[in-house]
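*Asks:* Down below are the structures I want you to see.
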Structure P
Amino acid sequence: MLKKRFVIRLLFWIALISVTVLSLIPVDHPDMAPNDKLNHLLAWGALSVLAGLGWRYQNWLFSVLLGYSFLIELLQGMTGYRMFSLADGFANALGIGLAIIGVRLWYKVEARLDKSRGY
C-alpha cells in the first residue's frame, strides 16, 4: 500500500508541475476553444483525485489546490501573452469539487469492502 501511495504522490507532483508549466507558457492561439473549460475541469479534477488518494482525504489539501489554481490565473493575467479568466477559475473549482465527491465516495466504498472482507 505504501508503494502505491508513493506512486500516486509522484504522479501528483508530475501533474502539478505539468499543469503549472502549461498554464504559464506562451501559446500561439487564444484559449477560446469550446473545450477550454472542460480542459480546466479535467486537469484540476485529476490533480485533486491524485491528491486525495495520495494523502488520504485531507480538506486542507483541496483548499490549497483551489488557492493555487486561482494563483495561476492571477499569474496568467500578469503575463503579456495570457489572460486572467474568472470562468477558468470556476472551471478549476468545479473540477476540484467533483474530485472531492469522487474521492469521498471511493473511501466509503473501500471502507465497506474492507468491512465485508473482515479487514
Structure Q
Amino acid sequence: MLEKYTSELKKISMGILTYNSHRIKASKLENKIDQLVSNPENIIYLWRGSDNNYDGLVVLEKYDEECIVVKSITLRNNLKNTVGYNQVLNELKEKIPDKQIMGVEKLKDVFGSWKKI
C-alpha cells in the first residue's frame, strides 16, 4: 500500500534510505529527505509491503498534466527484485490511473520488466 509522505514519517523515511547504503550519517539522510520534500515538484510515497511494514520509498516528479516520472524507488534488500518493483509500480498505477508513469534512465530495467507484464 502506498502512503503519501508526511513529516511524521520522516524518521521512517530516513531508515528506508539506508537500504541503499548503511554507512550514511543520520544528518545526511535528514538532509536528503529535506531536499526531496522542499522540491514542490516531488511527490513522495512510502510503500507498505505484504507484511504491512514500511518496505520502500518512491519519489515521483510531476512532469506535466498527463505524465509522472518516477525518480527513485528504494526497497528493502529482499524486495529488490522484479516482483517487488512490479508491486510498487502496479500500486502506483492504481493510485494515479489517469497519468502515464515513466521512469528515469537508471530505472529503465525496472520499467522494461514492468511494461512486459
Structure R
Amino acid sequence: MARTNTERGGGGPILRLFQVQTKPGCAAELLAKFATTSAAVVQGEPGNLGYFFGGGVESDEDYVVFSSFWKDLDAVKQRFDADWQVSFLPPGYEDLIAECSVRHIDLSGGWNVDLG
C-alpha cells in the first residue's frame, strides 16, 4: 500500500532548518549573506511561504540559523531536487562555516506566531 506525505510525515507545512556553527567571528558576515543570497534561493519559489534567520545570543554568538517555510515536503523536494536532505551552500559559504546541518520539521501538529 502506497503511503502519502501526510502518512509518513511531511504533509506540511514544512520548516526547513539550516543550522550553522560558524568559524569564530564569521557570524555577522554569514547573516549578511542570509539576507541576500539565501533569501534569493527560496524567495518566490513554488510552495515557499517565507523565511527567517538569526543568530545566537551570548555564548552562542557563532551559531546562526536560516529557516524557510514550505507548503509541503513535495515543494522542498521540487526546489532542492535529489539533494533536498543536504545543506545547500552557495559560493563563499564554506569559508565561513565550521559545521552545518539541515533538518525538515513537519509543522502540521500545530504552531502559532504572534509578533504583535
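*Asks:* Suppose helix-only ellipticity at 222 nm (-39500 (n - 2.57) for each DSSP H run of 4 or more, over all residues; to 500) works out to -4500; of P, Q, R, which structure was it derived from? Intermediate results must be reported in sequence, preceding the final value.
*Replies:* Details: P: -28000; Q: -11500; R: -4500.
Answer by label: R.
*Asks:* Relative contact order in percent (Cα under 8 Å, 6 or more apart) computed as 22: which structure among P, Q, R? Write out the running numbers ahead of the final one.
*Replies:* On the way: P: 32; Q: 22; R: 41.
Traced to structure Q.
*Asks:* Suppose distance in nm of label points 7 Å out along Cα→Cβ at positions 35 and 59 works out to 2.9; of P, Q, R, which structure was it derived from? All intermediate terms of the calculation are to be shown ahead of the outcome.
*Replies:* Details: P: 3.6; Q: 0.7; R: 2.9.
Answer by label: R.
Values quoted throughout were computed directly from the atomic coordinates according to the rules given, and no laboratory measurement underlies them. This is a predicted model, so every value here is computed, not measured. Cβ atoms are built from the backbone, for glycine too; each structure is taken alone.
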